[in-house]
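Every number in this text was worked out from the coordinates using simple rules, so none of it is lab data. Only a predicted model underlies this, so the values are computations on that prediction, with no experimental measurement involved. Cβ atoms are built from the backbone, for glycine too; each structure is taken alone.
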Structure P
Amino acid sequence: MPQDERQPVLVRNRHGSGAFRRRLRMIAPDDRTVVVGLEDDMHHYEAALTHDGRHITGASAAGPRMPWEPCSGALDQLQLLVGCPLTSSAAEVFAWTDVRQQCTHLYDAAVLGVLHAARGKTATRQYDATVPDWDQPPFNAWIERDGVEVLRWRMAKTLEIESPEPFSGRQIKGGFVRWCEQALAPEAAEAAWVLQRTVWLSGARRVELEDCDDAIISGLVPSVCWTSQPERYNAAFRRRGTLRDHGPSADGMLVDMPTRWPQLHNT
C-alpha cells in the first residue's frame, strides 16, 4: 500500500486498561547540575544539564526507550541548548532553538531542567500527569507535583478545556505555553503546560504501536520533530519492544533514575 494511503493501527488491548501516565523528575545533585527524566508509555529519556548560574554550559542525554529508529540522532541535538540563559519562562527556552529539529519529548524534559536550574534550588521535583483512558470527551485529566494534586481539567473536546477557570474554552495547542505564562504564576504555568503535553499525547494509547512498521503508519505528523523531518520520515522504522503499559500504576516509572545521572553527567 502506498505510504500516503496508510491508516493508523487502532489499539487492541491496552486502551481501557487504565490511563496514560507521564512522569517527569528533576534532580539537582549540586548547584551546577540538573538531571531530568521523562517516562510514559512510549518514551523514556534522561538529560543532564550543567550551568554556571546564568547559562547552560553542557547538555547530554540518554534514551533508554525510544519509539522510532531515527530518534537516537536527536540525543546529540540537545547540545544546541548550550548558551541558553537560565530563565523561568518555558516559552523562552522553546524559542532558543528550532524544536522541530529536536526530539519533542526529550526537549520538554530539558526545558524543565532549565527552569529548575533557574530556581537555584538543589531539591528534587516530580510531576505525575494522568489521563484515564477515554473514548469520547468529556474526560478528566490531572497533575500532581511531588505527590500533591495541583491542577485538574475537565476536557470538553479532545483539545479544548471545559473547566476550571481561567482555562475554560482554552485550546491546548499553538500558543498555549505563552498564554500560561501571561495568565498564571510561574509554578502554575509550569504544571499547566506539562499537563497539556500529557493530554495531547494521551490519544496514542488508542494506537497499537507495536503493530506499526514505521512512524508514517502510526500517524506521526510530518515535520514536527527530528524523526518526522523529510530526510528521516521514510526511514522512521519502529523500535519494537519499547512500549510499556503504565496504565494501572506509575510505580515503575523512572525507578532507576537516581543511579543513572552520574553516567549522564560524565558523557
Structure Q
Amino acid sequence: MIDMRMDRRCALITGASKGIGYAAAVNFIKAGGDVAIVARRPDVLEEARASIAEEGKGKVIGIAGDVSKADDCARIFAEAEKALGRIDILVNNAGTHQNGPFEAATDDIWQADFDLKLFAAIRLSRAALPGMKERRWGRIINTLNSGAKWQRFGSAPTSVTRAAGMALTKVIANEGAPHNVLCNAVLVGLIQTDQWVRGYAKEQAEGKIKRSFDDYLAEMASRIPMNRVGTAEEFANMILFLASDAGSYVTGTAINVDGGMCPVV
C-alpha cells in the first residue's frame, strides 16, 4: 500500500508563494505535515501562507528572504528550524526562467543564476544535512528543469546551472544514503505557473506575442507528446511521493515530469 502521509514531518520549501512551491506546500499540509514557506515578497508570502493553512491542520509559517544571498539562507533555515522544531524535508524550488544566447549572458547574469539556482540549494542542503543524518531520516528534493539533461539553443545560463544542480543531487544522495537521507531531483518541462503568465505578459508588452494566452499555451503544448501543458499540482504530486515513505528506496535520481517532452530519460 502506498503511504504518502506526512504526519509529524516538517518541510521547508523555497519559492513557495506561487506555482510549484505553493502546490507542494498544499500537498504537505493536506498530508498532515508542517510547512515553512519562503519567498521574497512579504505581502505575497502572507497571502500564500494564509491560503495554505486553510488546507489542513498543520502549522504553516512564512519566512521572507532572498535565497540567492548566503546570509538570508542561514537566517531562513534557522527561523524555520526554530519554528517547526526540525527540518525533515527540504524542497529547493526557487528559480527563474533565465534563458538566452550564450554570448549575451554577462558575468553578472551567470553569477545571479548560480547564486539563486545552485548556491541556494548548496547552502540550505548543507544546513539541513546534519540534523537529518542524526535523526536518520531526511529528504532533499531539488526542482530543476529539463535543460539539465537537454541543452537547447539559447538556454544559457539555465541549462548549465540546472545541470550542476543535477550533479549536486547525486553528490548529496551518495553521502546521505547510509544515513537514510534521500536526495532526488524533479525536472520541469512545460508546467503552467505564474512564471509563464508573467513571461507571456512581458513578451506581449514588448510586441513579441500577439496571440491570446490560450493560443500561447496551445502552441507550447504542441511540443509535448501528451499534447498539453502540465499543472503545478501534477508536478507537486511527484515531490510528495519522493518526500514520503512511499519513496523510501528512491535516491540519486532526476525524474522528468514533462509529459514526455524531454528526449533524455
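Sorting P, Q by mean count of other Cβ atoms within 10 Å over residues 127-134 from high to low puts P first, with the largest value. Structures P, Q were compared on relative contact order in percent (Cα under 8 Å, 6 or more apart), and the highest value belongs to P. Starting from the value 26.6: which structure in P, Q was mean count of other Cβ atoms within 10 Å over residues 87-94 calculated from? Label of the originating structure: Q.
Assuming 78 is volume of the Cα convex hull per residue in Å³, for residues 71-118 alone as calculated from a single structure, say which of P, Q it is. Label of the originating structure: Q. Out of P, Q, which has the highest value for Kirkwood radius over Cα pairs in Å, for residues 111-206 alone? The structure with the largest value is Q. Of the structures labelled P, Q, one was used to calculate helix-only ellipticity at 222 nm (-39500 (n - 2.57) for each DSSP H run of 4 or more, over all residues; to 500), giving -6500. Name it. Label of the originating structure: P.
When FRET efficiency 1/(1 + (r/R0)^6) of positions 143 and 239 (r between Cβ atoms, R0 = 25 Å, to 0.05) is computed for each of P, Q, the one that comes out at 1.00 is Q.
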